[in-house]
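Read through the structures below before going on.
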Structure 1
C-alpha cells in the first residue's frame, strides 16, 4: 500500500468534514482557504486513500424519541469460552451483522468484546440476547450496562496537526 502523507490542508479538510460533511465544495474550500478545484481534488484523494470511510446523518435521539420512543441502549461485555482466532472471528461476524449492534470492539484485558447496542425496548434486548449470546455455546459470560443518559456522543477522530 502506498504511503500517504497528510499536510495541514488535508488535516483541515478532514476536521471540517468531521464537523459537517454536508458542506458544499465551495463552502468547504472557503473554510479551509483553498480554491474549489484544490478542495475537490484533495477530498477525492482522501476518499480514494480510504481515510474517509462514508458520510452519514447523525440523528438527534431526543427528537427521535418524540416520534418513536426512547429505545434502550446498552454497553455489553462478552467473554467467550474459547478465544481462538476462529471463535473470535465467528462471534465478531455475527455481532457486526446484527442491526442492533452499533459498535463492536475486541478488547483486552478483561472481556473479549464490548458492544454498544440500541434496541426498541427490553423485549427487543431479550431477542438480541437470544440471537447473539444464548444461541452461541461459546459465549461464557455477558454483562450489560444500560444507559440512563447519554452525556456525550462524538464520532470525530482526533487528528494530529503538523507543527
Structure 2
C-alpha cells in the first residue's frame, strides 16, 4: 500500500500532459515546450533524466527519477530478466540539464535507440514525458487503436478505470 501511495500524484502536483510535434536539431538538441518547462520548475528540476523504454525515450524530473531508481534498486534481484532490465533502463539513463534556450541534449546512444532524426513527438504522461520518433508514435497509436482496443482483456482493464 505504501508503494502505491508514493507512485500517485496529488491533485495539486504539476503534471506533464498533451502531445506536440517538434524537431531535433543535428546536434541532438530538442526544445522543451514551455508547458513542460513550467512543470519542471514546479518540481524545482533544472533538467531531466532520460532513458530508453518501449521504442522511445522517457524523461523524468530529477526528483522523480531518484524515486524510480530507489524503487527499482529496492527490489531483490530474483531473475536474470530483472538484472537485464536494470542494466537496460538505469544503465542508459543520462542527465540532461536544460540550457538557457530551454533545450536538452539527447546523447547519441539514446537518439539511435529511439531513431530520433528530425521530426519527434513529445507526449506528456503525468509524472514524465516521452520522446518519440514521430512516425513510430503514429504507428504506436495505430496499433493501439487497431489491435489493442479489440482485445477483450484490454477493454476490460479500461472499463475497470470507469472509462
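Only the coordinates and a few stated rules stand behind these numbers; no lab work does. Fair warning: this is a prediction, and the values are worked out from it, not measured in the lab. Cβ atoms are built from the backbone, for glycine too; each structure is taken alone.
Among 1, 2, considering only FRET efficiency 1/(1 + (r/R0)^6) of positions 75 and 155 (r between Cβ atoms, R0 = 35 Å, to 0.05), which has the greatest calculated value?
With respect to FRET efficiency 1/(1 + (r/R0)^6) of positions 75 and 155 (r between Cβ atoms, R0 = 35 Å, to 0.05), the highest-scoring structure among 1, 2 is 1.
Between 1, 2, which one scores greatest on distance in nm of label points 7 Å out along Cα→Cβ at positions 19 and 51?
When distance in nm of label points 7 Å out along Cα→Cβ at positions 19 and 51 is computed for each of 1, 2, structure 2 gives the biggest number.
From which structure (1, 2) was Cα Rg over 2.2 N^0.38 Å calculated, if the value obtained is 1.32?
The value was obtained from structure 1.
Using relative contact order in percent (Cα under 8 Å, 6 or more apart) for the comparison, can you identify which of 1, 2 gives the largest number?
Sorting by relative contact order in percent (Cα under 8 Å, 6 or more apart) in descending order puts 2 first.
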